[in-house]
Structure I
Amino acid sequence: MGYFPLSVDITDKNCVVVGGGNTAARKIGKLLLFNARVTVIAPFICREIAETKNITIKKRNFRDEDAEDAFLVVGAANDRNVNKHISQICRKKNIPVNIVDDPSLCSFYFPAVVRKAPVTVAVSTDGEAPLIARFLREKIENMIDDNIKKTAEKIDECRKKLPEIFKEETVRKAILETLLQRCLTGQPPKNTDDFLQEMRDIYDNTDRYAKKPSCPCTDGNGMQRAEK
């Protein structure tokens, strides 16, 4: 059985973490990365959690009502019976629940995440081999250039303006592929409007319905032409 990967907005959503140890701290860090509103419940709180900003800490044992307004719950208590009870409560209320180190009690898993905003890559092994997920995450992290944010911003700006200029979806796709290749090869356009004007000049002087390259510098599939 596989788990469906789903990107969910947890900004300002109440995410309850039961447990105050190092494992809980790691889960809290992942949630805060996506601007969740985190509530931590545990009679003992480690220093890392105590020093974490922008979270709510309740130094006591978990109560069933703690799950009432939770968007999701993480069970990271040292007591397996407590974690099992948390899972049962959440499943009855259809609240997504993750119990650390016990896949059988989870309704969702934390993937290994690479986050270079606005790009997010998540790797999961359905809870079976977290070590493999971490290994792949490190590989992927090294593949993503730090300039990805600027590239994404340019593509987003261009994508929003394209429908006003080009009606054909295939043309818009080819232009975006051209823009991506220029950014990846270290030749991003300085100005989006100038780039779009260049593309307009190319397409206005070419039969829109003829098979043609998207740009003199590409082969029509978004790949750079080799110089002759």
Structure II
Amino acid sequence: MIRDEQRRAAAEAAVALVEDGMVVGLGTGSTAAHFIDALIRRVRDEKLNIAAIPTSKRSDRQARDGGIQMVSFATVKQVDLTVDGADQILRGSLDLVKGLGGALLREKIVAAASRRLVIIADASKLVDRLGGKIPVPVEVAEFGWESTAARIETLGGKPERRWPKGTDQPFRTDGGNYILDCTFGDLADPAGLERALSQTIGVVESGLFIGMADMALVGTDRGVKRLDKPA
């Protein structure tokens, strides 16, 4: 409950960054859902004129149901502000592990098209080193995924195909791909691993977001702490 309150506080701080006329990228996951709820209230109460690009069908549905105008990259080339959650935030650099919610490819596409990427999280997501017990999600093509998993093993990872609890089918992203949750232990060189994964045949995208976040708003027991990307 305390962590959820921290995430809500961070979401409320982030929604204050939204200005009239903006195109806003909407992240995916429980923390991003708090932001979308807060944004819906601002649009309703202040008649805020914005448009949004979602990173998942789930976020798209939530925002549309709340009355937010949705657009796509067919009509919009750049996003003014994207707000999303993260599974880990590295102190200092703001490098991230994302994708436990399963939308990492679309999240990275929207983040890369954004003038600013703001991450919202509770204090438990701040770490001194990425990885550890948290796996790095890697989105892979269905065809030959076993071969792709074997190549990831040569990079030091232990990949496991994601299976939703209570189902007999593997998890599929909105794009129809599989996710391999890959345990690497503590990451001494996250940027190097991200490059190696991006060059691995069969890998669509990884959950390592290196140098992409501009700011993190972290809910703590003393309020929301703002962390900026180093100059």
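Values computed for the structure shown
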quantity	calculated
Origin of the derived value 1.7 (distance in nm of label points 7 Å out along Cα→Cβ at positions 92 and 156; candidates I, II)	II
Computed 0.10 for FRET efficiency 1/(1 + (r/R0)^6) of positions 84 and 188 (r between Cβ atoms, R0 = 35 Å, to 0.05) - originating structure among I, II	I
Which of I, II leads on FRET efficiency 1/(1 + (r/R0)^6) of positions 60 and 180 (r between Cβ atoms, R0 = 25 Å, to 0.05), largest value	II
With relative contact order in percent (Cα under 8 Å, 6 or more apart) derived as 11, matching label from I, II	I
Which of I, II leads on Cα Rg over 2.2 N^0.38 Å, for residues 68-171 alone, largest value	I
Winner on Rg/Rh (Cα atoms, Kirkwood Rh) once structures I, II are ranked, highest first	I
With helix-only ellipticity at 222 nm (-39500 (n - 2.57) for each DSSP H run of 4 or more, over all residues; to 500) derived as -12500, matching label from I, II	I
For mean count of other Cβ atoms within 10 Å over residues 20-27 computed as 18.6, the structure of I, II it came from	I
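No lab work stands behind these numbers, since they all come straight from the coordinates. As the structure is a prediction and not an experimental result, all values here were calculated from the model. Cβ atoms are built from the backbone, for glycine too; each structure is taken alone.
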